[in-house]
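Asks: Heads up, there are several structures right after this.
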Structure P
Amino acid sequence: MKSIDRFLKFPGQREAKLGYLLVLPAVVLILTLVAYPFVLAVYWSLTDKVVGRPPHFVGLRNFIELFHSRIFLRTARNSFVYTFSAVSLKFILGMGMALVLNQRFRGRNLLRGLYLLPWIVPMAISGVAWIWMYDSVFGVINYLIKMARISDTGWPWLANSTLAMIAVIVANVWRGTPFFGISMLAGLQAIPTELYEAAEVDGAGKLSKFFNITMPQLRHIILIVTLFSTIWTFADFETVYVITRGGPANTTHLFATLSYQIGLVAGQLGKGTAISLFIFPVLLLMMFLELKYVRRTI
């Protein structure tokens, strides 16, 4: 206590020094857990670092080789298709569920709690259930397809590249929709009811009230939630790795899973970190554009 008292003995600087003292632990954590790993990753991406060998500087060779790799180009396309499809579906379904859960009906609170289950359950656990549901022989999805007479043999969900990508998108949407729904439900409950009452007096219908009151009132929440969901989806690892591990034949890899496969499984840390760094400028650009729009509309 005496050392702290001496540190704060000048009355004019007491608040400033106390602020620095309180912020210091957070700064140390950021430098050790964020800044240092990021700088190390940038350095390794410019080397031929392999597990068990010292790195040698190679410049941009790793990035040039990646642009000539069919697997990496397929991965880049997968990442954008996966992110755009999943975030769009999560927004549509989340908005629909928020509008439903905002109504008054018996069991509403119970349904709200159950709605959060996909968000709460770890993907490592729910992924096992999705693998079983997508199974070609014993899976419940193929069972329903056969019962509906859509196909006599079912579909090879995890053996076909297109179906496998659809499968992981569906799993991501199932897991991420509650985040959209609950966030927008909170926004709906904050909208003054007087706005809807005034619109009804003017003869506005449900669609008119939705597009002229609900959506404008929710625009900031939608932008922030979409921003976070885009970041999480674009950098997703668990969903694809648990269900397909990037297969079949490396056709469902995302940046995160391909980086793991090459960097840690194959031991090529230099090339693996180069792949992971492709995520950074894309996310930075999306964050800049969305936050700029938010600041302009506030």
Structure Q
Amino acid sequence: MAHDIHSLVQALKELAAELGETPTRAQFEQKVVGAHSALAKLGGYCVILQAAGLESVGTNKNRNITNAVFERSLERHLEAHEPRKLKPRTAWPKIAVLGDMHEPFAHTKCKQAFIAFCKEMQPEYVVQIGDAVDFFGHSKWPASKNIYKPKEEEAIARANLEKFWAEIRKAVPKAKCIMLLGNHAVRPLKRILETTPSLEHWIEQYLESYLKFEGVETVMDTREEYTLSDVVFIHGYKSQLGQHRDHLLQNTVCGHTHRGGVSFRSFRAQTMFELNVGHCSDEAAKAMTYTPTKTTGWTLGWGWIDRWGPRFIPFC
């Protein structure tokens, strides 16, 4: 049966009077034979509803929407929401970390301030992060011979470190003392390997005795990491703050760049940090003038960790 718009409108009005309400499209198509194809040609069911003067099904012009609608929605959201779960961590112990000293070219006042800091804060661990000695006479860079002779330099550096560790042990008698090696500490070994590798074992024995101190655990392998709680301690080999943490994917403490600071990163529901402890050397010393400019960005100071997290303590 063929329908035009007038016949469909008349049929819709009759069905609405019969039902007492606006018919649904399904009800209309079930009642009127051939209505489905006719509606498709005429533009749909809404066209016929408008022509018949009827409201669309479900329309309520008198509906009053208030803030209560949104408040109920918000309450349901808050009841269902739970913050993401973080991985639990062990509380960090109190750890004081001193950076590159480069004895006998250490910054005396910064070194004494660090000892005073340790005496006041009483850390459980005191860590020297590497490059405690400079071995300037064994540098591969052009080195002045008008500062110290190598033997004299080594003797002064050794005496300074013995005094430093003795003062630390006196200031913090219960603390465990740890010293790592840095790239400067193995300069003599590198020079031997470049010229007379058969003497490697001799220089290794010398360095082992030279870099060990009473009451101090020395990590003799420069590639070895030292771990306390969930924090890795390394001298360092990368140039940008945060790169060691991102490489190891662990909380990391380092030195090497002489630039102190702290960087945080969230990874797999865990917040990790890298603490660079700066340096404790005298920038004005001739041995420290190997940089191409006087503007180095180096920062004197040390690192500190406790249950609240890592901090760089600048020496100003």
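Just so you know, all these numbers are worked out from the coordinates, no wet-lab data involved. Predicted, not measured: the structure shown is a model, and the values here were computed from it. Cβ atoms are built from the backbone, for glycine too; each structure is taken alone.
Asks: Computing volume of the Cα convex hull per residue in Å³, for residues 22-109 alone gives 226 for which of P, Q?
Replies: P
Asks: For distance in nm of label points 7 Å out along Cα→Cβ at positions 54 and 278, the calculated result is 8.3, so let me know which of P, Q that is.
Replies: Clearly, the read-out refers to Q.
Asks: Next question. Going by mean projected area of the Cα convex hull in nm², which of structures P, Q comes out largest?
Replies: Q
Asks: Compare relative contact order in percent (Cα under 8 Å, 6 or more apart) across structures P, Q and report the one with the greatest value.
Replies: With respect to relative contact order in percent (Cα under 8 Å, 6 or more apart), the highest-scoring structure among P, Q is P.
Asks: Here's something else I'd like to know. Which structure, out of P, Q, was mean count of other Cβ atoms within 10 Å over residues 126-133 calculated from, if the result is 28.4?
Replies: Structure of origin is Q.
Asks: Given a value of -21500 for helix-only ellipticity at 222 nm (-39500 (n - 2.57) for each DSSP H run of 4 or more, over all residues; to 500), calculated from one of P, Q, which structure does it belong to?
Replies: P
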